[in-house]
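Several structures are given next for inspection.
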Structure I
Amino acid sequence: MAARRRTEMMEETRAKLLAAGRTAFALKGFADASMDELTAGAGLTRGALYHNFGDKKGLLAAVVAQVDSEMAQRAQAMAAGAPSLWEALVAEGVAYVELALDPEIQRIVLLDGPAFLGDPSRWPSQNACLEATRQKISRLQEEGILKPVDVEAAARLINGAALNAALWVAASDDPQTVLPKAIEALLCLLTGFLAPRSLATADQD
């Protein structure tokens with residue numbers, strides 16, 4: 001019983017630090033977020049932060065993973081009503097880019113994440129998205145919807161295009177103007193993966 005309570009307390013402490021870090025990083029950015037302020041805001045000490053995340057950068061990595069995973073889930077939900085798997089894949093990519101307008105996502109995932117954590121393609125949350133895209137591409141190829149290109153290559157290019165489009169939108173001086181340009185280019189790239197018969201059908205639509 002004592003061990004269970006200890007585990008619950010550790011999880012509660014971690015959740016408080018994540019919430020405090022998420023708020024601080026969204027409002028002030030990673031560089032200007034004070035460890036003393038964010039730990040005090042959670043009613044905890046620096047020691048708790050060090051114990052759970054190692055340092056402030058470790059906390060940022062955990063917050064980025066949380067927000068990026070939610071970003072992917074939101075994109076999937078926005079594409080849930082698509083009439084086919086192909087249209088769902090396209091809608092999900094477009095939705096991911098559109099979410100670059102969300103201030104919290106923009107600051108934490110698309111600006112501070114790459115700046116302080118390095119290449120996003122190496123983040124665990126991005127690898128989870130990549131695996132989901134691999135599975136969709138495999139199914140679409142089995143159905144003859146997509147060209148028989150290498151699944152790994154296709155998944156990486158599609159995910160990379162959506163991610164880089166989102167990064168471009170977030171970093172631009174005028175995200176609202178850049179967004180439709182990024183989406184138009186993404187759609188052109190995605191259409192290039194369609195098998196000839198699927199492309200003909202898409203043109204008729």
Structure II
Amino acid sequence: MYHERKLIRQGKKNIAGIDEAGRGPLAGPVVAAAVILKEFRFKNRIDDSKKLTRISREKAFAEIVGKAHVGIGIVGEKEIDSINILKATLKAMQMAVSDLRRAPDHLLIDGISTPPGIACSKTLIINGESHSLSIACASIIAKVTRDFIMAYYDTLYPEYGFGRHKGYGTKMHYGALDIHGPSPIHRRTFTLSR
């Protein structure tokens with residue numbers, strides 16, 4: 001809450017935390033979320049999504065949606081292959097901000113790069129999920145959304161085990177690739193370079 005409190009003291013009213021999920025997997029989209037909190041107290045634990053269990057993330061997701069303005073951006077595997085993962089991630093972040101019902105007056109962004117074309121002040125925070133409540137909320141929204149997408153893909157391509165590894169490069173996933181080759185949702189620039 002340090003970053004949010006500091007910005008509120010400076011007169012900022014619509015502070016959006018931004019984070020992504022899915023930069024590293026071999027398959028599926030990259031998903032970004034932008035979250036403007038309407039209130040700052042939560043019953044559920046809010047933290048870096050990687051530190052929470054699936055059930056904890058899903059409970060937190062439901063509470064965040066009720067207490068925030070939420071925007072989501074999704075860039076699929078074909079576009080990731082076409083423009084590269086960094087540009088795809090920044091595009092997903094830009095889409096997430098555009099998807100917000102309320103225009104932000106400041107962005108708190110997890111990472112080291114800012115999405116282009118957004119006309120407001122920005123702060124980059126490395127490991128932002130651990131230092132900003134808004135970014136932690138965005139982390140949870142992005143992760144749960146992407147996991148839901150990968151669970152759907154698991155029903156289409158059950159032989160790859162997307163419901164378990166969510167497209168990341170596990171031993172099981174590489175084994176499935178060796179047997180079946182890449183699916184339509186595999187990122188060719190990732191799976192062909194191993």
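Laboratory data are not the source of any read-out in this text; all were calculated from the coordinates shown. Fair warning: this is a prediction, and the values are worked out from it, not measured in the lab. Cβ atoms are built from the backbone, for glycine too; each structure is taken alone.
Data table
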{"quantity": "With relative contact order in percent (Cα under 8 Å, 6 or more apart) derived as 19, matching label from I, II", "calculated": "I"}
{"quantity": "At a computed -13000 (helix-only ellipticity at 222 nm (-39500 (n - 2.57) for each DSSP H run of 4 or more, over all residues; to 500)), which of I, II", "calculated": "II"}
{"quantity": "Per percent of Cα pairs over 23 Å apart, the highest-valued of structures I, II", "calculated": "I"}
{"quantity": "Structure from which 17.1 was derived, mean count of other Cβ atoms within 10 Å over residues 49-56, options I, II", "calculated": "I"}
{"quantity": "Top of I, II by distance in nm of label points 7 Å out along Cα→Cβ at positions 81 and 153, largest first", "calculated": "I"}
